Structure P
């Protein structure tokens, strides 16, 4: 989300114009089918959660951590505030595979807001693994090393919480930096970022997406998302089965 957000102003407009000219893709003109939701970080500051709820948002992912050096200063207001208005909420970690191991970052995440509880309102934590806003696209890792790093993170997160983390990514980054690896699809829900009128090709192994981040702005503060299903099915994901 960091990379997508920071590039939105400078690249998305140009990319959209070029794509439209070529007849390739158009941004989503309206929310896709699914349950509406949002994701936020420190960029949004103190969020008016009652307004977001009244406008239809039913879930939220909130940035908790980055690497092992950053915690979102607005995390408590955002994470607790979304819960208090009735939303199903979860937290996410922005990966820095160039700094420490996946397991180390999973521990940092869990210790700073990334945990899970079987309350029917808390989603499994999400690993935000995407374009590097600080340097080399794949953080200087080979495809094999990146797969190992992700496995280290999700396995440790599972060991700490009993849940498999949601994986947030783009098909382009996943293909470039993991070799379009399919090995996580059986356990980890997919949260796909694609600002277009259709969800497009999914990373290998995933037959469908769980969440789709379809726009960087809109009705709700932060990024616009949909859950690919009903509220009852989202509660099943939150509960990891019956609550």
Structure Q
């Protein structure tokens, strides 16, 4: 009994430490002045030297202009973290996404890096799209389609629908998205509602990428907080 109480106390104390670390250790991934710490990969820029970057800073916000299509990718790799994001579509509704555990560039359609995408497409925020990586979720047949169609490369069903649509705000208003990556699990919240949960991910670390995928999107927050895991030995 005493040993069990000690375990519970240790678990509770450790969780308090984690909470303290997560609230105090915040790393803004963009500084409001330049794109230091990031690099752009937009294939069209390889052959057309007049093409301008699809990612800019405007009034302190990071802006994905949508075209040319590509990705803004962190130079550094990350593992066990929480992303706090605030974003909005500035004009027409459209598409964008945050890629986690990104690695090999242009692994899919000679455009997308190997990764797991957390979708921001209007009315589909919180979907997973697997990109030469994979992840498992509950009710997979219902949310991904027939198992024989699943895959991680071109021509297969790579989408895992979110748990509930309708969480996004009106166009032009700021949305919040939280992405928590811990070990081989990914959890996503949209405007405070759990939007997706996946486990058994085939990657647990890598770069973070922002998409340019046809629509202008503003980001006024993209903050990373390290997650310190519970001790696996509570003896």
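No value in this document is a laboratory result; all are computed from the given coordinates. Because the structure is predicted, anything quoted here is derived from the model rather than measured. Cβ atoms are built from the backbone, for glycine too; each structure is taken alone.
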ask   = Comparing distance in nm of label points 7 Å out along Cα→Cβ at positions 161 and 201 across P, Q, which is largest?
value = P
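Say we calculate Kirkwood radius over Cα pairs in Å for every structure; which of P, Q gives the highest result?
Working: P: 17.9; Q: 18.6.
Max of Kirkwood radius over Cα pairs in Å: Q.
If relative contact order in percent (Cα under 8 Å, 6 or more apart) comes out at 23 when worked out from the coordinates, which of P, Q was used?
On the way: P: 23; Q: 31.
Comparing all candidates, it corresponds to P.
If helix-only ellipticity at 222 nm (-39500 (n - 2.57) for each DSSP H run of 4 or more, over all residues; to 500) is calculated from each of P, Q, which structure is the one that comes out at -9500? Write out the running numbers ahead of the final one.
Values: P: -9500; Q: -4000.
Of the options listed, only P reproduces it.
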